[in-house]
Structure I
Amino acid sequence: MCGRFTLTVDPAEFKDAFTEFTFPSQFAPRFNIAPTQPILAIPNDAKSKADFFVWGLIPSWAKDPTIGQRLINARAETLGEKPSFRGGFKYKRCLILADGFYEWQAQPGAKTKVPHFIFLSDRRPFAFAGLWDEWHSPDGGSIRSATIITTEPNELMSRLHNRMPVILDPSDYAEWLDPAPRTPESLQPLLKPFPADKMSAHPVSTLVNTPANDRPELVVPV
């Protein structure tokens with residue numbers, strides 16, 4: 001799964017990496033983004049504009065928005081089957097922007113898992129494949145939310161966990177953000193493990209275990 005990630009780069013760096021999209025002029029660096037918190041995403045609404053969504057998908061048909069706490073990730077292999085995700089897979093896809101994420105590695109004979117920070121070797125920002133939706137409350141309010149899609153791990157990630165988030169190749173952004181309805185068969189080839197030789201990882205402090213800790217030292221190797 002993917003339960004924490006980072007978005008620490010200056011907005012100008014995102015504009016360089018994602019030249020065809022527009023971004024908020026300012027946003028604070030985040031070193032420990034956790035579920036139910038705001039995440040920066042680009043939905044396939046044909047506006048090519050990044051905005052903040054709640055992390056944890058709340059389907060438009062949900063009676064209780066707390067369902068989002070259980071839908072922070074979606075398995076790529078079953079997107080077309082699960083009621084919570086199949087509509088979004090067909091109609092509402094998004095890029096979720098990041099520059100790193102965390103995973104916890106189990107240690108033989110130990111109860112405590114070791115957190116690792118994972119990032120692209122060139123340290124460039126990237127995009128997770130995601131789904132989004134908009135939920136309307138009885139009082140007329142609305143919440144836009146999103147989930148991160150996961151897949152099988154590559155060689156690097158398999159040492160840490162049995163899943164990894166789908167990091168899309170930039171050449172696939174346009175297809176993933178196609179506003180037209182798409183079939184699962186046409187999109188599944190995009191939901192593959194990112195090449196391990198383009199990624200790096202190192203262990204970090206257990207300070208990351210607490211969502212309230214959100215500072216630069218969380219990504220420093222230990």
Structure II
Amino acid sequence: MTASVILFSRVAPERVADFLAWEVEIEAAEQAFAGFVGHRVERPAAPGSDEWTIIIAFDTEEHLEAWLGSGERRALLARAQEFNRDLRVERTSYGFGFWSQDATRSAPGRHRVFKENLIVLAVLYPVVFLWGYAVGTPLFSNALAWPWWAVLFVGNLASTQLLGWWLVPWAMRAAGRWLAPRPGWAAELLGYGILAALCAAFMALYAWLIAATGIV
């Protein structure tokens with residue numbers, strides 16, 4: 001689970017571009033702090049509203065507090081006081097987080113979402129397979145004779161909880177350098193290479209297990 005805060009800021013329509021540029025600066029500063037997980041900006045949900053939502057997540061409360069109390073953050077807030085006059089802050093926590101496009105990014109944001117989706121795939125595939133191989137088929141399908149739709153639901157329930165609370169946040173932190181806006185060509189290639197190797201290794205292992213045991 002991540003340690004998170006939600007901030008609500010009122011932004012005049014004519015200052016939206018300035019606000020988004022300022023948020024990009026803040027995220028860049030956050031990435032330099034230990035434990036950074038993600039920063040997401042969401043546009044006003046209600047028509048006519050000027051209240052924006054900003055979600056900031058770190059891996060632990062200690063790392064989150066380090067950012068919130070930092071001189072870097074105070075300096076950034078002081079530079080754009082008009083965006084923080086009515087700022088509201090709420091504590092929260094997230095399981096799945098920061099997969100979707102946020103309002104501060106255009107093409108680079110879509111690239112990051114593509115990377116995040118690949119990370120989720122690399123984590124999801126072994127969890128789903130191992131659950132079905134070790135638990136779903138032998139226990140629920142064979143021993144308990146549950147119908148397939150019920151076995152599928154329990155498997156999805158277990159896998160989403162495992163991914164949302166622990167595995168995906170851990171994987172996102174581990175791939176933090178690769179997910180950065182400009183990681184460099186070497187880091188880009190290394191990240192894609194590691195993911196491709198992991199997926200290939202998982203598929204080879206599972207093909208061997210199925211052939212050896214006949215359990216699907």
Structure III
Amino acid sequence: MDIQDLRRDYQGRPLELTDLKPDPIEQFSLWFQEALASNPADWFEPNAMTLATADGSGRVSARVVLLKQVSPRGFTFFTNYDSEKAHQIDANPHAALTFYWPYIARQVRIEGTVQRTDAATSDAYFHARPRESQLGAIVSQQSHPIESREDLERRVAELEKQYQGREIPRPEYWGGYIVRPDRIEFWQGRPNRLHDRFLYRLVSNRHWEIARLAP
């Protein structure tokens with residue numbers, strides 16, 4: 001089949017302004033719970049999101065990361081502070097997130113500013129991770145070239161012995177970021193490409209305007 005012939009007609013239920021919460025974080029939380037309750041395939045991660053960042057020159061890159069916290073302040077993920085994404089955030093503290101839940105024909109797009117979480121938040125999440133993931137965070141010089149996978153695994157084995165029976169400290173170069181949104185769009189797939197789209201735009205502190213967008 002030719003790529004241009006790949007096509008799906010979305011059959012999502014109607015989305016009206018009256019269906020929406022006044023606060024987009026509350027609306028996101030509602031949709032996220034519905035995404036969890038809609039029995040996605042075992043391999044699908046509903047908290048997976050595409051994170052787009054740009055460097056100081058405007059060059060954009062994107063990758064999939066995992067949402068780990070959502071609160072009235074924003075959307076939190078964790079990573080290496082010496083990674084490519086972190087260097088881009090340091091140079092240009094703006095980002096975009098996209099969630100796509102194809103099995104319910106929904107998408108959420110988020111734009112906003114990015115800042116590091118406080119150390120206590122990073123510590124709490126780091127120590128909640130499996131020990132293997134903690135060791136991996138210490139070993140990985142994320143985004144940097146490495147000699148081989150064998151070298152990586154050797155270093156993990158050395159750290160396992162070093163911290164056997166002890167708490168593993170969070171490295172200073174690993175922690176959280178929070179995306180504080182000023183625009184959030186909710187997209188509901190509908191038949192014949194006449195999708196329902198609503199944009200929340202922050203116009204003052206904690207006050208959002210909502211507009212319907214053309215599909």
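Every number in this text was worked out from the coordinates using simple rules, so none of it is lab data. These figures come from a predicted structure and were not determined experimentally. Cβ atoms are built from the backbone, for glycine too; each structure is taken alone.
Observations on the model:
- Taking FRET efficiency 1/(1 + (r/R0)^6) of positions 47 and 199 (r between Cβ atoms, R0 = 25 Å, to 0.05) as the criterion, the top structure among I, II, III is III, with the largest value.
- Source structure (of I, II, III) for distance in nm of label points 7 Å out along Cα→Cβ at positions 151 and 183, computed value 4.2: III
- Given 2.7 for distance in nm of label points 7 Å out along Cα→Cβ at positions 31 and 167, calculated: source structure among I, II, III: II
- helix-only ellipticity at 222 nm (-39500 (n - 2.57) for each DSSP H run of 4 or more, over all residues; to 500) derived as -2000 - corresponding label from I, II, III: I
- At a computed -0.47, -0.68, -0.75, -1.00 (log10 I(q)/I(0) by the Debye sum over Cα atoms at q = 0.12, 0.15, 0.16, 0.20 Å⁻¹, for residues 119-190 alone), which of I, II, III: I
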